[in-house]
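These are the structures in question, set out in turn.
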Structure P
């Protein structure tokens, strides 16, 4: 697939690296010469320095032969214009990042096929992590009927040192499948003989009604959160504060920039805004944090966010979540007491990757500490999978089916479950097997 990406910021560069590594034909357009040069040194793709909304530059990028244009620069207007021009030049499909809600309502008729706002999606994810404190992921599939629950397994958890086949016979009161686990930076797609260790980051698929059961299975301690302290007066902080106050939480935002604090206080009347340095232990100490508090570190600096979470945990907060830009930091968080991490660019990547994957794809989710993907797709008529059991399907060992939605009913499958055309399945796979498993479910 030929893909043109406009903007080599955090989202654009991540997508370019990931898609280029998969062997996609990627072209990146970036008007900042330093960013363009840095990206050209790191990936095997054509990087063009120029205005991504310029017809001349888009023609140089070969957009008329492209299957997809992804416009993710820092300018909403430039992204929409790039999509409009590219469509006129012949690109098959366009995706634009648009953060301005008023502009999103006005893109109809401007040749933008799909609009993403990673900030709003991240705010919703943060809200879910506050409601279910202690987990690292809480991702819904199948119109909310199936949920992927992720968490770091604590010492003393009932799942430690037992093969999954044995655990399934012990915990049979609800249906569950361990999709994968991440151990010391290595992803292990789970099978019956897989043994979970303390400190593993485990991903479990369950029916949404059984989320509490999955949390108990992993041995994660849940705290009821009443107050949320947000570090950093960023756009993500404002969106998250609005979301959480709307759900009835007491919210405090702390930032040392007076201008940002004034602006946020004007927009969020129900949020207490404190103008102080969130890196100062005394600032957080004055809040008297306890196990009813969650600290969300949402500044634009990974190091500040990690430090803020560590301070919050040391001062008594039960739940801490760090925003991050550099994925390599996430593997370093295990064992620090930081329960979860969020990344706008991973959320954006998941939203966009469904246009890259083959077949009828409903959603794609990427993860913070592994290159694996969770893909929700529809089984095609007369596909190789139609009518076969999971045992007979011949799935690669580094791929697993975690859930099935059929005729409005959901279930977590076992080896004897049969796949039928029209099923929506949630598939967990490592990158090297994605093409193979896609071919199993594509309509013949």
Structure Q
């Protein structure tokens, strides 16, 4: 019964928000899906028109509605450019939750989200074993990027190139951190994020190095849980709820001034999505979520706006040409664009060369790339072409999800461009 009441409340919220859309179609010019397919149904306006009659559609063709809603990157470009202020991202997330509650999840998704992802200890053990035996199933393909591909035909991996799991996760290697506030009198909690912890571990190293070098006390607990967005993107509010509660317990146990994360998607989820879905929680939990969200900043924003930059050592003219890709969740959802560029410029070894369409989606969209890889790759190749035209030897970004997509596109094309996180560039300059 509580579950049905929650779905009914989500439905009412959805109805109230959908009517705001004027069907003007201005989302056409910024939607990466529409640019690729030209289909009205792939446009925010088309999806909102569909949701306007969701109750009737649920009874007539619920699977069709669900299939159309999954054809969305959740990049937020439509919401960021909507003259009517339609919160399309919020609407689509709630709609997916309603549909998953009505139709149920597949056995595979239930196993992945509820039995693995929602239990950090189990998730960590499974991926630790995966790291040990992955060499049986994958093979290296690009030394510059450190990318691999599948040794066998795989419906999940397909022809994609990817970064393999790190031999040891970042948190397992670095261990728990609980240091007092440093010279600046500030203490930052570090929310690492799944991809940094399990794949891009040098980004975690750079985060710790920079925070400690800049005089921060650091709180890094273990086991941290996923932020929950992979589950919620598939409509699984049960697994999402477990992860939110786990992280509230882990990070609510200590006092700190800011919670920072090197993952744009995690930052956006904690600051925007947790409060969005919090109305079903007890008042005490709602207050906890609001407080934590108010303390959460992308680590680029934190370093520039709250701490201040330390310029790297000037060793002459910048010798490495670098371009920057704006992650959708960082620029469109959080409005953070100048700060990553300031961190890059703080390292005098690099010269920033802006690419065309720097804020155009890379095509990843998290689980979107698993369900719709061909469309994801086509959008990614547009980004690759702009990277190539910039002439840069390195492309930096602030989202590990984007890094995975860029590695795939660059490795398959043999483009010879390194993929780095902004933090790695900044930390390198402090040596």
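Rule-based calculations on the coordinates, nothing more; no lab input. The structure presented is a predicted model; accordingly, all values stated were derived computationally and were not measured. Cβ atoms are built from the backbone, for glycine too; each structure is taken alone.
Things to note:
- Of the structures P, Q, the one that -13000 was derived from, the read-out being helix-only ellipticity at 222 nm (-39500 (n - 2.57) for each DSSP H run of 4 or more, over all residues; to 500): Q
- Looking at mean count of other Cβ atoms within 10 Å over residues 88-95 over structures P, Q, structure Q comes out largest.
- Identity of the structure behind -0.73, -0.91 (criterion: log10 I(q)/I(0) by the Debye sum over Cα atoms at q = 0.14, 0.20 Å⁻¹, for residues 184-271 alone, calculated), options P, Q: P
- At a computed 2.8 (distance in nm of label points 7 Å out along Cα→Cβ at positions 200 and 384), which of P, Q: P
- Ranking P, Q by relative contact order in percent (Cα under 8 Å, 6 or more apart), the structure that comes out highest: Q
- Given 0.65 for FRET efficiency 1/(1 + (r/R0)^6) of positions 144 and 416 (r between Cβ atoms, R0 = 30 Å, to 0.05), calculated: source structure among P, Q: P
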